[in-house]
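Peer 1: These notes open a run of structures that come right after.
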Structure I
Amino acid sequence: METLKEKLKTVLKQFSSYLLIVLTLVAGFVIGYYYDIIKDSFNSESVQVTTVKRDEVKLAIDENNNLLVIKKTDGSYTVYQDSIGFMIFNLYAKNIWGSAKNTKENGQ
């Protein structure tokens, strides 16, 4: 009877450790699968995308390196973070560099 209890204890110990590992893996997969849904539920703010045409606005940088998008029609402006200004500057610089490089290669 004692040996049966000892064997049962060792089997239950092993089973509980394996069960803990399996439950941890399942919880990790569930969290990973539903991460975007959970993240979006906490960020309930909806992001509105606005598009503007280049000929309708002027771009400027203020003293804090923030990007200003100024409407030509009424002079109203929108301020964006400096990182957005750097990103747009890099895009323009790549476009200018690419067009200058293509012009050179074509012999113009």
Structure II
Amino acid sequence: MPQDELEGALNIVNRHFKQVMRELAEEVIENKEEFDKGRFGKADAILEKYYTRLYPVCTVYSNLRVMARTKKPQGDQPLKKDQFRCFGCGGVIDANEEECRLCHWTWK
């Protein structure tokens, strides 16, 4: 399988993961009082629901990441003005970019 197909699949799974995490965050905020109670109940049901959705995604993402990123950037290329070194993989992030193009590491 070509490397670019693996990277493409990794990017798709990563976007899906982020979307599910946003949904989780929204549901946690909507049910803040349940989480503040500090006891079993609806909060645990919410966490279980997202755990069952996220566990397979994380497993697939992890395996794709290993296959797609066997060679990391060396981080030895000089940075230009308004460029930063990615803490995730050592690649270069331009100031106008929200995340690393290679590993999707983000400041947020």
Structure III
Amino acid sequence: MQIISNWQRRPMQCLQDLPTSAAKDFDYVNDDCSARFVQYKGIWHDVYDTQRIEPDQGSQHPIGWAMRVHPGSPLCLFDSIESDSYFSGTLFKLVDDDCVIVARYFT
């Protein structure tokens, strides 16, 4: 697996601050004041609409969607994942309330 990132903190934006052409892709969002969108390589992503990454400890969780990975996996460095295909996608690490680190992964 290859993970590519410059580990730069990127500020998240509110829906109302996005360009109109980008905001139309997120018409499912009702709250336009929460910072949850980040632009990476020219594409806007909804950080809240991703799959949680968690180490597989052998216990089941009753709710929520999580990508369970081996505890030693490099994916454990990140908080959530947005898959493009079976072999690639985007990773997100929440740094604080309004910043995120973004990376690409390839297998």
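Just so it is clear, none of the values below were taken in a lab; they were calculated from the coordinates. These figures come from a predicted structure and were not determined experimentally.
Peer 1: If relative contact order in percent (Cα under 8 Å, 6 or more apart) computes to 32, which of I, II, III did it come from?
Peer 2: III
Peer 1: Out of I, II, III, choose the structure whose coordinates give Rg and Dmax of the Cα atoms in Å equal to 14.4, 44 when calculated.
Peer 2: Corresponding structure: III.
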